[in-house]
Each structure stands twice: as structure tokens, then as C-alpha cells.
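Okay, got some structures for you below.
We did not get these values from a lab; they are worked out from the coordinates using the rules stated. In this text the structure is predicted, and so the values were computed from the model without any measurement. Cβ atoms are built from the backbone, for glycine too; each structure is taken alone.
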Structure I
Amino acid sequence: MTTAIGAGSQVPETALSELTPEQVGHLRHFANLLNQPANDWSLMQGKAFGQDDFGAYRFQLAFMAYGMALTHAHRLPAAPGVFKPLFDRAIEKMLLPEVWIYWKDTSRGGAAFNEHLTDSYHEEYNPVARDNIMYSAYVQSMALLFNYLFDDDKYAQPGALTFSFFTPFWGGEEKRYEYDQNTLNEHIYWLMVENGYLGVPCEPNCIYQICNQPAILGFRMHDILTGEAVADEVTEGYEKAWAQFGRLDENGHYNMMMAQDSKAVAPNSGNWPWVDAWCGSLMNMWNRDFVQGNYPDQITALVEKGKDGAISVVPGEPFVLAGNTVVLDSCDHGWVSVWASEMGDEETLQGLMTHADRYMHPKWRDGGLYYPRNDELTDAEGNRTEMEPITGNVLLAYARLNVKDGFWKLYNEPWDRSHYSEPALTTVAADIDVTRAYFDRDNRELVFTLHRRDDQNGDGVVELSNIDIAGQTWTLREDDRTVARGRRGAAVETEGVEMTRRGDTYILGCPDGGPHRYTLALEGAPTERIES
């Protein structure tokens with residue numbers, strides 16, 4: 001498949017409207033979690049032991065980052081200052097040993113699907129050296145997304161992605177493995193090639209279709225940055241490699257995994273909703289016709305309608321392995337919501353959200369909205385109430401923030417280079433919510449909406465960049481009242497607003513409360529460089 005490049009720098013229709021209070025609340029909750037101190041995982045612990053299951057910290061962090069990427073691209077394209085610090089925190093937390101040290105044990109094998117190969121495995125501290133695509137691809141794609149979204153090659157510097165572990169109590173000397181976004185990307189690429197493009201295993205000997213999709217996203221971001229075509233090569237190879245096995249099982253669901261040694265394919269035998277939903281929501285970015293063509297039949301089998309517009313997910317069978325029922329966070333309601341959002345299935349998405357709001361106890365905490373953990377499958381009336389941390393913290397938020405074909409557009413309609421020199425909100429104080437932010441090229445206007453909160457600490461300012469580059473003069477209106485004027489290189493004239501200039505950056509003070517709606521209109525020819 002050859003990637004179709006579209007015009008990705010015009011104002012998306014989804015950016016014209018303001019975020020809802022719920023969407024703002026979800027972003028606030030992301031910030032609350034990401035700003036917790038290192039190794040404080042409050043509200044993020046799931047049912048399973050360690051970090052082995054589908055609700056692990058790595059998945060919560062990665063899909064917070066993906067959700068922010070989609071929100072920035074499609075809803076707040078002129079507000080990098082909202083997302084960049086949080087994205088950076090997500091990557092920092094992904095590199096903490098608590099997130100990846102599970103691999104030391106998982107790498108040795110001994111599970112039902114690889115115990116016959118245990119003698120060929122060894123304890124591996126390096127979490128990206130082999131297999132473990134369920135971690136490495138998320139680090140790779142997050143780092144490359146950071147570079148693409150914020151035009152910042154921080155993670156391209158040598159050693160920027162370093163996995164380091166040391167404890168004085170066991171394990172010997174420090175374990176330290178240094179990578180950057182490019183060396184990690186190339187390493188994963190060669191693992192993919194060496195396995196005939198079928199994919200890189202997660203646990204040893206287990207190739208999941210789902211977990212190789214983030215690597216493809218990473219390859220695509222790398223290609224946008226470098227002009228290469230690695231993603232095209234990998235997806236074409238993937239299509240050919242899986243053609244002989246089939247991506248769907250006999251019931252029309254995505255095949256769950258393949259054994260690396262025998263090439264035996266494991267179908268979705270338990271009718272587990274997360275398999276279809278997780279895979280479909282990601283694969284849509286590069287294989288849209290296939291994914292959307294199969295969606296109607298798949299979704300019909302996985303959901304059921306309830307009262308007054310509510311829709312719930314039909315749970316799959318218990319996951320039994322080697323005679324043991326596996327305790328895990330299935331995240332069915334969350335993944336199906338994410339899937340419906342990517343498909344643009346508004347009826348199903350709204351029904352799932354209605355059910356969640358009615359039966360899954362949404363809660364506001366420190367300005368953030370989430371759904372707290374609940375291990376009870378149903379209430380007394382039989383309504384599904386189970387809520388895993390990844391669903392309550394991340395997936396329902398992601399689904400609310402996403403747009404139809406959100407990942408497809410991110411993959412196929414990238415911003416052009418001029419986007420990064422357009423006027424934008426590059427720093428946003430912690431006590432300010434940004435509910436709208438876009439630059440209209442045709443009208444040469446930066447449009448944004450701010451709300452200053454009294455329940456958050458902050459200095460109430462935003463920094464606006466690339467203003468003098470974009471025009472000779474400008475006028476700022478706040479709530480339809482002209483409050484400031486400026487000319488390239490000159491002091492700001494203000495009336496009833498706090499605003500100062502520093503080089504090509506303007507510092508704007510936001511009044512209490514809100515919403516305050518701003519339009520900064522530019523006139524005169526742009527320039528390429530501003531002298532401070």
C-alpha cells in the first residue's frame with residue numbers, strides 16, 4: 001500500500017467548535033496522572049499481578065499520549081503548549097523501570113505458549129532488545145510522535161531513550177541501554193524484517209496483530225520526518241505475509257495471535273471484544289477499507305442495546321490458560337468505545353458513553369474527569385459496571401476526544417512544514433483550560449478560547465509565538481472587544497488586558513473565569529526571522 005498524502009494543515013472542521021466540559025475534564029485527568037511524582041501510580045493499578053496484562057502502565061501511558069496527539073491534531077492544532085509538557089511526562093514515565101522491568105521475567109518464557117522453548121531463552125533486562133513489541137513499539141511511536149507534533153527532535157539525540165535499572169538489593173551492577181528515536185526505530189524495523197514482516201512477538205513466541213500496529217505508526221512518523229517510505233514497505237510486507245494465514249478467523253473476528261515457531265494461528269475463540277476493537281481501531285490508520293468493511297458485522301456481535309439509548313458490551317468468555325482462569329483487565333467497554341470513535345459510529349459511541357455515565361460512576365477529582373475502578377462485573381439489575389483503570393482513566397477519554405478516522409488522518413494527512421511557523425499557544429499556565437485553538441490561514445487569524453480556573457495553581461498566562469513572523473501588524477479582540485494592538489518589533493498597545501512582548505513571543509494574561517474568546521488578526525507581509 002502506498003500512503004496517500006492529503007492536505008493536513010487546513011483548519012479541521014472539528015477544531016472550529018470548543019471542547020466540552022467532559023473533554024476538558026479528561027485532559028485535566030491526564031495531566032493529574034502524568035504530573036504525579038515518579039513511581040506514584042495512584043488510580044492506575046489494575047486487577048492483575050505485576051505489569052503483565054492489558055491494563056498495564058505502559059498501555060495507559062501510551063494511549064494517553066495517543067489521545068493527546070489526536071486531540072492536538074484534530075481539535076486544538078494551535079495549542080502545542082497544552083500538550084507538549086504532558087507528552088514529555090508520558091515518555092519520561094514510560095522509561096521508568098517500574099513500567100518495563102516485568103520483561104526480566106517474561107523474557108525467560110515458561111508460559112503455556114512457549115514453555116517448550118524455554119531452554120532457548122534467557123533472562124533479558126533490555127526491554128527492547130528482542131520481542132516485547134508490546135512495550136518497545138509504544139516507546140518508539142511516542143518519541144517519533146513527539147518530534148512530529150512539536151517539531152522538537154529531543155528524543156533523536158544520542159541516549160535520549162535510555163533504559164536504566166539498578167537496585168542495591170539484587171541484580172548486580174546497573175543495567176543501562178541507550179537508544180534514541182532513530183536507533184530504536186531501526187532496531188524494530190530489522191526485527192520486523194527478520195520475522196518476514198509477520199510482526200515482532202510480544203511475549204516470546206507470541207505475535208499479536210494488535211501490538212505490531214503501534215510500530216507501523218512509529219515507522220510512519222519516521223517517514224514524515226525523514227522523507228523515507230519504511231511504513232509502506234512494512235505494511236506491504238505485512239499484507240503479503242498474513243495473506244496465507246488470514247487476518248480474520250472463521251467467525252469474522254481478527255485472529256488474536258500467531259505462534260512464531262509453528263506459525264499456528266490462534267483465533268478469537270472466546271469472542272473477546274477487545275481483540276476486534278483494539279486491533280481495528282489501530283489498523284484503520286493504514287488499512288481503512290478492510291477495517292471499515294468488516295466493522296458492521298463485527299460490532300453487531302459485540303454490543304447490546306439497553307434502556308433509553310444505552311449500549312453495553314457483551315463480555316467474552318473467561319480467559320483460561322493451562323487450566324487457570326487468567327485474572328486480567330479486559331477493558332472491553334473502553335476498547336469498543338475507542339473503536340467506535342475511530343469508525344465514526346456515533347450512535348454506538350454515544351450509547352456506550354450513555355451506559356458509562358449512567359452505570360459506571362463518573363467522578364470529578366482535582367478538575368479531572370474519570371471513571372473509578374470497579375471490579376464488580378454487573379450491578380443487581382444486571383447492568384455491566386466493571387471498570388478497569390485503563391478504561392476509566394484513558395480509553396473513554398480517548399474515545400470522547402477522538403474524531404472519525406482520527407488515526408487515519410494523523411497517518412495520511414500530516415501537517416506541512418509551514419504549520420510549525422504559524423501563530424500558536426506555545427506555553428499555557430496550569431490554571432488555564434484551552435477549549436479552542438486554531439490558525440485560519442485564509443483569514444490570517446489565530447482563534448482561541450481560554451478559561452482561567454480558581455481550583456488550580458498557576459500564573460494565568462499563555463505565550464503566543466510566531467506572531468511577528470506571520471504578519472506586520474496585528475489586532476487582538478477579546479469577547480468581541482479590541483484589547484491590544486501590535487507591530488513587528490514594537491511595544492504592545494493594550495486596553496484592559498495584560499500583554500507584553502518578548503522577541504517573537506507575546507505573554508497574555510487571562511482574566512479570571514471564562515470562557516474568554518480571542519481572535520488575533522494579522523495584516524502585512526510575513527517574514528522569516530525576527531531579531532529579539
Structure II
Amino acid sequence: MNLISTKIFTDPINWKRLTTFFLITGCAIRLFHFFSDRSLWLDEVYLVSGLVHLDFKGLINGPLDYQQKAPVFFLILVKIVISLFGNKEIWLRLVPLISGLATLFLFVLVCRYFLNKPGSLVAIAVVCLSPAFIYHSVEIKQYATELFGSVLSLYLFVRYKDSLSVTRLLIWGFAAGLILWLSYSAVFILAGIAVALSIDSLLKKEWQAFFYRLIPFTIWLASFAVNYLLFTHKHADEDWVVYWFRFYQNFMPMPPQSFSDLKWFAVTFYRMLDYPLGLLWNWNVVLKMSIVPIALILLGSYKFIKSEMLNVLVLFCPLLFTLLASGLELYPLTERFWLFIAPVFLLIIGKGFDVVWTRIQYGFWKWIFFIVVVTGPASQAIASVLQPQNFYMHKKSYQKETLNYIDQHYQEGDAVYVYWNILPQFRLYKELHRYRFKAVEGRDFRSSSVDISSYKKHLVTDIARLRGKKRVWLILSHKFLADIGDRINEPSWYYKKEGNPTNIVVEEFLKLGRLNEKMVTTDVTVFLFTMK
């Protein structure tokens with residue numbers, strides 16, 4: 001058993017076979033979810049709205065709809081795809097898919113530099129199977145390209161770090177400089193690499209290397225400055241965005257001034273182990289196995305610090321810059337915003353696994369430890385295929401399915417009333433699918449009302465537009481209850497009402513007719529009323 005295990009993890013041929021297995025599996029799962037063509041969820045709707053109705057000039061000059069922002073190259077690439085193939089969900093997600101697939105293969109090359117074969121196999125397995133890496137590869141948002149930008153930046157470091165050829169340094173400079181137009185967060189990775197190599201050259205007194213490396217670093221700085229001045233500053237965060245992330249404590253406390261502030265670090269990093277790394281055993285409430293990845297991060301960090309100072313700087317400087325940006329309220333740290341820096345943690349975890357690997361004497365226990373580490377992402381990846389309807393439920397939407405249901409069962413003379421809190425989704429989908437019915441778009445009276453009573457009076461007036469219709473469809477979101485730019489839980493009289501605030505409009509419809517049919521999904525509810 002010991003010989004078998006050692007050969008599988010360390011023999012070049014067997015290592016390539018197992019790596020190929022994970023790569024094929026990771027690609028297959030991504031393609032499965034890509035072709036399942038799920039409905040767009042709210043965050044996607046906000047971004048896609050601008051992609052669909054703005055031309056190239058509008059996308060570049062901005063602003064985008066619903067206070068959205070995304071790297072200019074990402075917007076252009078997606079717009080090219082849908083201009084060629086049409087405004088379909090599947091084509092909207094093609095650029096993230098390609099980015100996600102490319103990340104897998106490029107990460108293998110990065111791992112081969114930073115890690116030994118056992119540790120690299122763990123890191124590769126996680127990036128192939130972790131549900132967050134899979135999900136964002138088939139989501140029409142920029143997070144997959146942000147991840148790709150990070151891995152590509154690390155790969156270019158591996159390839160060009162020792163070069164003093166002006167030609168090769170220029171290639172490195174322009175190649176990495178372009179990444180900044182595809183990924184906002186690449187600035188943290190590239191800045192970290194620049195600082196790391198500069199410190200390394202200064203400590204070793206390699207003056208020629210120090211000055212030669214200023215060639216690519218200067219190009220990166222110029223590329224960032226031009227991109228920021230021409231494009232990025234136009235999409236700078238609105239005050240509301242900062243307010244929203246501050247409310248949910250997604251910015252690092254700087255400096256921490258209380259126990260609650262210190263607790264932020266433990267809670268935030270613990271959550272990061274789950275999303276995006278996917279390393280926790282979420283089906284086991286008691287034994288989530290968080291101690292294993294935490295121990296590997298500590299061991300890996302110690303090993304890097306002890307023997308590989310340049311690599312320590314390359315991996316830790318981007319993390320420090322990210323934390324600093326979060327402390328300055330320039331970058332939130334929650335869920336998807338960790339994705340771009342996740343490869344850094346995987347490399348550290350892989351290094352920790354290499355340390356443990358050398359300490360375990362028996363091949364059987366080496367196998368067991370490998371299984372323990374990858375069980376979290378592997379089990380979730382399998383579940384995402386067997387039960388795709390449960391895959392990342394908090395981002396699951398049935399907007400397309402519910403609107404299609406109304407369209408299929410719509411009868412001549414029916415009316416459709418779209419409640420205000422689902423208008424962004426409806427307005428986009430009526431452009432994508434061209435439904436038979438024409439809907440009455442409900443108006444949002446919260447700002448013009450002072451309490452529930454006045455809100456209901458406005459609502460009754462709005463519903464009066466349906467007078468004379470015998471059958472009326474009502475569609476609303478019972479999950480996403482606010483609009484972009486809203487203050488959280490304001491107005492209080494609307495959100496403090498017992499039960500879901502959308503019950504207000506349902507109650508008014510029940511006064512006017514009889515409920516015939518009700519369709520409830522995770523985020524959308526459809527009602528069919530026969531009016532009195």
C-alpha cells in the first residue's frame with residue numbers, strides 16, 4: 001500500500017494521470033452547469049441589463065445600469081460574444097466559462113513551481129472541485145476572469161522572474177499590463193509581485209536585476225493609471241455600495257478597537273475556508289473539519305517563511321495589500337470577493353500538505369489524509385451534479401421558469417401585474433425572450449408613503465389599472481425585497497410589518513378576487529387571481 005501511494009503521488013507518470021483526472025472532472029462539471037442554462041439571478045440581471053441594451057461605446061463610457069461596474073475588457077469580450085451569437089444566457093456566460101477552464105490548466109503550471117507533487121495535487125484538486133470555482137465559471141459576472149487574472153499573473157511571474165532580457169521583460173510588462181484591463185483585483189497580485197521582487201533584489205544587492213525589473217513594473221503602473229483615468233474611475237463605488245458593505249461588516253476593521261473587531265478576523269477567515277475554498281464538511285454540523293485547512297495554512301506559511309523568502313513575499317504581499325484596501329473601505333472581503341486571492345491560500349495549503357506528507361510514514365495514512373483534505377470540495381462538486389437545483393441555493397433563481405410558466409398559461413384577456421421588486425428581472429427577460437403577454441409594471445410607492453395605510457392607498461390606485469380583467473397574474477420576489485440604492489430595512493414601517501412585506505400587495509389582490517393558483521420557488525412567487 002505504501003509503494004502504491006508513493007508512486008501515485010510522486011511518480012511523474014502517475015501524477016500526470018491523477019492530475020488529468022481532476023482536470024477532466026473539473027471541466028466536465030463546469031460544462032454540465034454551463035449547458036444546464038439556469039436562470040439568471042439578481043446580481044447577474046443587474047450587470048446583464050447594461051450588456052444587453054448598451055452598445056460598445058455605452059459600455060466603455062458608462063455608467064452601467066444599477067450602479068454596476070466591471071473591467072472594460074471583460075465587458076467588451078462579453079459584448080462581442082452576444083453580438084455574434086445573440087442575447088442568450090448561455091452565450092452571456094461563455095467568457096466566464098473560458099476563463100474558468102483556462103484557470104484550471106494554468107494553475108497546474110503555477111503549482112509545479114511553488115509545490116512538490118503531493119501538495120500540488122491537493123491544490124489542483126481543490127481548484128477543480130470547489131463549488132465556488134465551479135459556480136463562478138458559469139456566472140455572468142467578472143469573478144471568473146478576476147481569478148484567471150490572478151493565476152495568469154502568477155504564471156507570468158514564474159516564467160519571467162529570472163529574466164534580464166529586455167525583450168522578455170517587455171513581453172512580461174505588456175502581457176501583465178493587459179491583465180489589469182480584464183481584472184480589477186490583479187492590481188493586488190501584480191503590486192505584490194513587484195514589491196516582492198524589488199525587496200528580493202535589494203536584499204541580495206542585485207542592482208542590475210533591480211533596475212531591469214523596473215521595465216515591466218513601470219509598464220504595469222502606466223497601464224493601471226491609463227485604465228483608471230479613462231475607465232475605472234467612471235465606475236467608482238457609489239456611496240451606497242460602501243454603506244452596504246459597511247453595514248454587513250465586510251470591511252476589515254483598521255485598526256481593530258474592540259473584541260468584536262478582533263472577532264471579525266476569525267469569522268471572516270473561517271468563512272473563507274468554506275467560500276470560496278470549499279474545504280469545510282458542510283453536511284456535518286458538529287465536525288466541519290476546519291482544523292485541517294487551518295493547520296495546513298499555518299504549516300505552509302511556516303515552511304515558506306523558513307526556506308523560500310521570495311515566494312513568501314510573492315504570496316503574502318498581495319494578501320497584505322488586499323487587507324489594507326479592505327481596511328480603507330476600498331475592497332470588501334466576503335464570499336466572491338475572496339475568489340481572486342484563493343490561489344494564494346491553495347498554494348499555502350499545498351505547501352502545508354507537502355510538510356505533512358513527509359512526516360507520514362505509511363502510504364495508507366497518506367491516502368487517508370489526502371481524502372480528508374479534498375472530501376469537502378469533492379462531495380460538494382458531486383452534489384452539484386446530482387442535485388443541481390440545490391447548487392448554491394442563495395444564488396438560485398427561477399425568474400426564467402416562472403415567466404415562461406405565465407407565458408405558456410396566459411389566456412387572451414388576462415392581465416399580468418409585475419410587483420416593483422422584481423422589475424429589473426422582468427425588464428431584462430422580456431428583452432431576452434419576447435413574451436406573448438404585456439405586463440403592467442407596478443410602481444414603488446415606499447418613498448411617497450409615510451406608513452402602511454398610505455402605501456396601501458397608493459397600491460389600490462395602481463392596481464386599478466387592471467380593472468375589467470377577469471384573470472390577473474401577480475408575480476413578485478419574496479426573497480429580494482429591496483432595490484439598488486435603498487437604505488437597509490428602510491422605510492421601517494414597510495420592513496417591520498409582520499411576515500414578508502410582499503404580503504401587503506397579496507392582501508390587496510385577495511380583496512379584489514379569488515386565488516386560483518399559486519407557484520412558489522426559492523425566490524419568485526406567481527399568483528393567478530379570478531377577479532370579482
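A few remarks follow.
- Read-out semi-axes √(5λ) of the Cα gyration tensor in Å, for residues 238-501 alone, computed value 45, 25, 15, structure in I, II: I
- Which of I, II yields 3.4 [distance in nm of label points 7 Å out along Cα→Cβ at positions 230 and 262, calculated]: I
- Comparison of I, II - label where distance in nm of label points 7 Å out along Cα→Cβ at positions 142 and 470 is highest: II
- At a computed 1.08 (Cα Rg over 2.2 N^0.38 Å), which of I, II: II
- With helix-only ellipticity at 222 nm (-39500 (n - 2.57) for each DSSP H run of 4 or more, over all residues; to 500) derived as -11000, matching label from I, II: I
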